[in-house]
Every structure is written in C-alpha cells, then in structure tokens.
Structure I
Amino acid sequence: MAKGSTCFGIEVQHTTDTTNLNPRVIHEIGGVCGDQNFEVSYNHTHYEPAPNQTNYYRLVLGTTPTEYESVYYQDFQKRKTYVSPNPSRGRVSIEFDNEKSKQVTVSLINLKGQTVFEEMINKNSITIDTTPFSPGIYLLKINGDDFTYNERLVISKG
C-alpha cells in the first residue's frame, strides 16, 4: 500500500467465474492496514488455484474493492503441454513435460496429413514461427522415447 493509505482489514478474494463474479475470501488480514508514514507490502500465496484456467483475484481494502487481476495457472501434472497463443497469428510458444530433457521430435501436421514443420530438440519448450503456414487446423505432435503429446493448433492470419 502506498504511504499514507490506511484501511481497516484486507480481504483477498478469488473467483474463476467472470460472468457472476461471485468471489470467495481466501485470506484475511485483520486490523489496521497500511501506514501514514511508510509504504507497506503484503504477500499472499494461493495454494489451491483452479488449474489450467484463468483465476481472478482482487483485494478489498476495508470496504473498498480493487479491480480484478487475472492469473492463468498451468498445472503440468494434469496437462502435459501448453500452447500459447492458440490460435496463433505469428509466433507460438510450446511448453511440455520433458523433465529429463530427452530428445523429442516436435512436428506440425496439416489436415492433409503433411508434415509442414519438424524439429528435434533436447529441452522442454520451443517457439515456432507460424507465418509461413496456411491458416487452418494443425496437429502439434511431440514425440519422445516414452511419451507422445498431441495438441490441436489453430493458425490464423490477420
């Protein structure tokens, strides 16, 4: 909180529902918050965010709510790949579970079954420039010795 700002109590609120915005209180700091003479920082860790979706948070300082801030929480234990942005209009970032950095083949396959991109890497992420490819739906395939991940990638222009 900025120097000179005070309130009586802080609530940290959380929701995943952007339509009804019915948040629940996940943390409270009681008493007077802030300080007339010094800037004050507060920290809170949400240990149970909703996985693989956007979580919305706001503070209520006394009785005054702040605007919602959004955080996308990606849980790789439940989902092994993450593709962003999707649809893509240019560069697409791909992250996947490859904790031992084994060699994998990353391929893009169009709906005709043609491989339009293929690269072998020894890491858990890659960025692909999609501008040379025609707009459409592609299969993103990540092939390792003991795993295969398949994701749908949409490439659009504009």
Structure II
Amino acid sequence: MLAVLQREHALLRSLLDSIDLELRALQDSDPSAIESAAATKNQYTQELAEHDERRRTLLRQSGFTEGASGIERLIHRCGPDRARLLRQAWQELLTLSQRCYEGNARNGQLNVVAQRMVRQMLAHLRGESTRSEVYDRDGRVAASDPKALGRV
C-alpha cells in the first residue's frame, strides 16, 4: 500500500506542476502552451484515476472499505513504524490533492474570464453589443451598458 501511495504522491506532484504550467500559459495568453498544459494535466488525471482504483482494490482485497475510513483502519492495524509511514504518506496525499484541486479551480476561473474577454472583443469587432457582465447589489450577474457610465 505504501508503494501505491508513494506513486500517487509522485503523480500528484506532476499534476501540480502541470497546473502551475497551465497558470503561466493562461497568464501569458499562450494558446498552444495552454493546450499542451491541459493535455499533460489530463494525462496525469487519468493515471491518478487508475492508481486510485488500484488503491481501492488493494483495500477491498485486504478486507477494508474503500476510501479514507479503509486507509485509517489499515493504518491502525499496522505496527507503529509502518503506521507512521502510511499515515504520513496518506496525509501528504490529501494535502497535495487539495492543492491540485484549488489550483485547477483557480485556472478554470481564469480561463472563463479569458474566454469572456475574447467573446466581448469579437462582439465589439463585429459591431455587436459589447455589454459586459457585472455583479449587481445582490451578487447576481447582470449585463452592463458601457455607455451608461457616462450618463451617471
């Protein structure tokens, strides 16, 4: 089990690196770098899903439930040295998973904003309405007329 957790840790590290590359590509507005980082990120995500299934299978085969409760029970049944190693590996895995989740969410938000800006620029070039989306007092998204600012 320790080897599986360590491999997942290495994959999560690589995933986090690809998320950081994606962030730089988004900040640089580099479409080919964004596409490359996203492809790499998807590859690591797929590998992680396969290792997650391996971990679940090992837990089931060992008579434990899947997920955190199964890992905790497995750790509890190990000797002190092995338990310490497994607990440390599991906690590092959870921490890295959270960092990947947060980084991916951040990148997703940046991507949405960038896409919105491109759509607005294209609409402006086509002579279409260039109303921007803003938040109203209640936090809902509302259209804004840029000419209205001059009337205020």
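As an exercise: distance in nm of label points 7 Å out along Cα→Cβ at positions 65 and 137, calculated from one structure in I, II, equals 4.9. Which structure is it? Source structure: II. Computing relative contact order in percent (Cα under 8 Å, 6 or more apart) across structures I, II gives 24 for structure II. Set I, II, criterion distance in nm of label points 7 Å out along Cα→Cβ at positions 41 and 97: the highest-scoring structure is I. Supply the structure label, taken from I, II, corresponding to helix-only ellipticity at 222 nm (-39500 (n - 2.57) for each DSSP H run of 4 or more, over all residues; to 500) with the calculated value -27500. This figure was derived from II.
When distance in nm of label points 7 Å out along Cα→Cβ at positions 9 and 33 is computed for each of I, II, the one that comes out at 1.1 is I.
Just so you know, all these numbers are worked out from the coordinates, no wet-lab data involved. These numbers were taken from a predicted model, which means no experiment stands behind them. Cβ atoms are built from the backbone, for glycine too; each structure is taken alone.
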